[in-house]
Structure 1
Amino acid sequence: MAFVEIKDVKKHFGCDENKVEALKGVTLSIDKGEMCVLLGPSGSGKSTLLNIIGAIETADDGYIAIDGEKTKLMSEKQLTLYRRKHLGYVFQMYNLIPNLTVRENIEVGAYLSEKPLDVDELMSTLGIADQADKLPSQLSGGQQQRTSIGRAIVKNPDILLCDEPTGALDYHNSKEILKLLESVNRKYGNTIITVTHNDAIKNMADRVFIMRDGEIINSYCNENKISAAELQW
């Protein structure tokens, strides 16, 4: 059984003449520990799908199952526990708490977990140990995104959901963040699902889903995966 199973998921926004079919019956599966990419242009439905996996939005039809648990059968309390147990979120905008230091922002994530990772070891892995006592306003964009990833990963989630994690970064910092996600996947074994419109990023993924107009138009396992350091765009 696949670790992440998505079956015939549909989602619309608006009604009547303003109705938009954001997802038109998406089906896919992902194995535990895989690094996956949802690739497509703006409006393809990839972020909507990520939000449904993350229980931020609900599907109109179909279901999401994580390790056999269907989210649509859960109560609100169960959904809250599901998010805590299974999920970490990394967004394009870093959403750090401005009056907390790097360490304190990461510790916020640790408080949500019964089995958090060691904060000092994680900051070392992320390359921000020497920034531990700085506030977000004192950091570069790349350092802020590293802190955001730290906050998401410190609770040791089964799945790391990344919505355009390099979208606000320049080429150099984008490569550094992608290398970081790669090392996190290898070191901690988290399943990583990344939404992007950057075609090059698919080359570092184990599994690729290409979306257009609310549907998956192609999917494949990457037989010739390359490292993040080798990516070019």
Structure 2
Amino acid sequence: MATASQAFIWAIARDLLDKHSKKQFVIPVVTFLLCESLTIVAVPYGPMHQWLYYAMRQVFLIFVGLYIFWTAHKSTKVELKARVNNQRKHLIIGAVLVGRIVAEDFYSILVVPMSLAPSWLQLYLSERNFSENVFACYFAILLIAYTYHVLSIRMQEASEEKNVSDLDRHIEGQMPSYRNAYKLSNREAEVLRLVVRGKSNQEIADELFLAVGTVKTHIHNILVKTEQQNRTTLILYFWKR
């Protein structure tokens, strides 16, 4: 169960970062499983054995968090940096909760003698972690809210393209709520989609079979509605929303 949970968290992190290599997904998960197995086999049973076993889970979560921030820091993709930045609050809360989990396990398993507790309570105290429960509930609620948001958008506007790039996929995910927020017309949304993809006015005109002057008019209207000064700030704001 622990390995499955860690693999699920790792999969979410890699999707956020547009990483799709199966090999790179499997290696950390297998490494985590081997480390937990090694702890069970190599460390004599006792408080330290138990603490190390649970600590492996938090080490993996710390690795995932560092991987997210490091990958975003190195990336030159504006949209990737913006997506990670949009999740910064939740990542920070997650980091705080992981720290509390480690501290709670350390105190409950290594500091407080279990022998002082009644025999019926010793097993419960050694197995429980209130901070871990809060962590699981917090991110479960986030996942449910995100799933509801995505499904509600897809019910209003289903995506027709199947084989699209990561950039197009993220634009499609962002566009419906952005368009609704600023009351963009269908044509303005089409123009904005191409602007975000870095197309020039001429390229947009060619792709949508419009005059360049018409494209400029649409872009002007989009800038007015979104209260942005130019294309650069428009693109940055699109990803920050």
Structure 3
Amino acid sequence: MKKTKLVLMRHGESVWNKTNQFTGWKDMDLSKNGIKEACKAGKSLKKNNFYFDIAYTSMLKRAIHTTWNILDVLNQAWIELNKTWRLNERHYGALQGMNKDKIALKYGNKQLQLWRRSFNTIPPQINEIEHNNFVKDKKYENVNIKDIPYSESLHMTCDRVIPFWKTNIFPEILNNKKVIIVAHGNSLRALIKHIDQVTDNDIVKIEIPTATPIVYEFDENFKPIKSYFMDVNK
């Protein structure tokens, strides 16, 4: 039976992951460790003979640079690379840049977990000045102002990610293209929720480690039959 494979992967550790800060749409780069993680993931994919026709990533450099490192290790830097804001991390609003431990001390761990993982809870919004900074950002010049969030729940993140999957990514898989998607914890949760039909309550429990490929296998009817985290330490 012919199997089509898809690889999903969260970016390597960013400088704000390292310092335990909410990052969201803030464009922070990889830490030194994050670069090593990305290269390690690339080596694991290479060892397992993965070849890609097309790559998708977000507009944020921690995901873009992870993709570059992976494709470089694979000697596949020439393949088509598509960047879209729809694969951006969930927008954490006014929490962006704040340390999670300090938020827990100020608001309590229960509130922190609601902001982090609840499917429908929306974190405090950024103000108009901060929102305008995103609107003026060159990388979002082709995005409708109404689509640039002040803050997002995971539900809202799903609402922008899943339509892109349906109209742009899945058709490539139907054409037997080998696809890798390098994105973020919550944009990947949105994809996993849709592909595996995970419930609202269960999707928030799924942990997605940095720079660890998630391999999906589809049957001849392009239905998911298997998924697993690749062991990058082998």
Calculated from one of 1, 2, 3, relative contact order in percent (Cα under 8 Å, 6 or more apart) reads 32, and the structure in question is 3
For FRET efficiency 1/(1 + (r/R0)^6) of positions 79 and 183 (r between Cβ atoms, R0 = 25 Å, to 0.05), structure among 1, 2, 3 ranking highest is 3
Here helix-only ellipticity at 222 nm (-39500 (n - 2.57) for each DSSP H run of 4 or more, over all residues; to 500) has been calculated and equals -26000, so which of 1, 2, 3 was it run on?
2
Of the structures labelled 1, 2, 3, which one yields 132 when volume of the Cα convex hull per residue in Å³ is computed from its coordinates?
1
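Here, each number is a calculation from the coordinates, and none is a lab measurement. What you see is a predicted model, and the numbers here were worked out from it, not measured in a lab. Cβ atoms are built from the backbone, for glycine too; each structure is taken alone.
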